[in-house]
Structure P
Amino acid sequence: MSLDFTHKPNYFLYAQLIIRHIEGYVKKHPETNNAIFDLRDIYQIFQQDLPSTTTNLNAILNIADEYTVDTISGDQKIISSYNIDASNNSLLIDFNADALSALRDGKRINEPHGNHYQ
């Protein structure tokens, strides 16, 4: 018996999508220090890919929290912490204040290098 898996998620693509969503959110809500996203919204961002929104979400967020922004203090991670609350169907993200300030000032987001990821 052989099981063929057809779902091949692209974690780096989904991490990029969520970071771009966060970037837009921060521009719309400039006073924010954290965000609570409904997992149904994440499902739409991930182009209705249910495994990536559920089972693989933690792995995707592990990549997303490696994105940085140039600040006066050097590169700072955008995401300081996150929590997936399955019972409330939500994702809580706390942001690094220095990174948010630099992001609001138009600084470029630095992506993690896919070949050097731990």
Structure Q
Amino acid sequence: MDWGAAAYRARRLIAARKRIVPELHSLALIDFLAERGTVTAAELREHGPPDAAAILGHVTTAIHGRAHLPAANAWYRRDEAGTGYVVDPGFAVAWRGARACEGPTPAGHDPG
């Protein structure tokens, strides 16, 4: 999997879908996941926007072309217990690198 290209496609789709889900909410959630690597469902609810499932679906569609995760090489997966989310390390590195090139979020734009 070319995770750099995957991160690029995800970023473009997030921008294109900003009318459905606010772009800053989407970016903040994916940034959080990429930084942490593994989060529990409770952490996702606590730190993510109410439309977190839609955001995960948009990124999945951008990367995998479908609204469901493939069995192998998915950008994220559920943990073994089914209580958390694990981001593929390759995607996390590519996403953080791509976002670092964008610069900081404009002042006054709170994603929460």
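Bear in mind that the values in this text are calculations on the coordinates, not laboratory data. A quick note: this is a predicted structure, and the numbers were derived from the prediction, not measured. Cβ atoms are built from the backbone, for glycine too; each structure is taken alone.
Tabulated results
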{"read-out": "Source structure (of P, Q) for helix-only ellipticity at 222 nm (-39500 (n - 2.57) for each DSSP H run of 4 or more, over all residues; to 500), computed value -17500", "value": "Q"}
{"read-out": "Structure (P, Q) behind the derived value 11.5, 32 of Rg and Dmax of the Cα atoms in Å, for residues 29-68 alone", "value": "P"}
{"read-out": "Origin of the value 27, where relative contact order in percent (Cα under 8 Å, 6 or more apart) was derived from one of P, Q", "value": "P"}
{"read-out": "Read-out P(r) over Cα pairs in 10 Å bins from 0, in percent, computed value 14, 52, 31, 3, 0, structure in P, Q", "value": "Q"}
{"read-out": "Structure responsible for 1.8, with distance in nm of label points 7 Å out along Cα→Cβ at positions 21 and 45 calculated and labels P, Q on offer", "value": "Q"}
